[in-house]
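Several structures are given next for inspection.
Coordinate-derived values only; no laboratory data. In this text the structure is predicted, and so the values were computed from the model without any measurement. Cβ atoms are built from the backbone, for glycine too; each structure is taken alone.
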Structure 1
Amino acid sequence: MSSIYELISDHELLLSLEPEELAGVVLEYLHSLPESDSQLSFQNFSASHTVAEYPSEHQKEITKALREAWMWLQNQGFIDLRAFLPIL
């Protein structure tokens, strides 16, 4: 999978989802990435390239919705930030 857009291209549908509903899309997307992918961090996932395929006038609110879904996943224990820390 190369983008969130491929999973849910309808921006109105995406924005209508509650964080816990959108979290499934985010989780499916993250699981499709190679382990070494830089998207496996909140900061990189929240960057503009994640929503670049959506209409520009909706990108800010889509980014906010995706961040809320990520945080829901993190708060529920589906994303463990320790897994993204470099090994020293």
Structure 2
Amino acid sequence: MNKSAPFRRYLKTIAKTRAVDLRVGKRGVTNNFIVEVRRVLNRDGMVKLSLSSDKEIRSEQVDLVRNELHVTLVSSVGRTASFTSQYD
């Protein structure tokens, strides 16, 4: 879609005010979790996740979601990360 700075800023604004859609559990990012993330992405075009509190694990989880679903990381603040399929 559009790669302009105003569009990215718009996505960040939406992500900031959006409630967390899914939380990563004890088992981490599983196939079922990926299916649920895909379902939310197809419905809304954006998903906000609550990830692990450990920074290294959280980084691995972000990379896994990005690679599995081919999405773009919109923002990552603390334990939450927002992804979109609308911004290539």
Practice task
Assuming 1.0 is distance in nm of label points 7 Å out along Cα→Cβ at positions 10 and 58 as calculated from a single structure, say which of 1, 2 it is.
Solution key: 1
Fill in the blank from the handout: When mean count of other Cβ atoms within 10 Å over residues 26-33 is calculated for structures 1, 2, the one with the largest value is 1
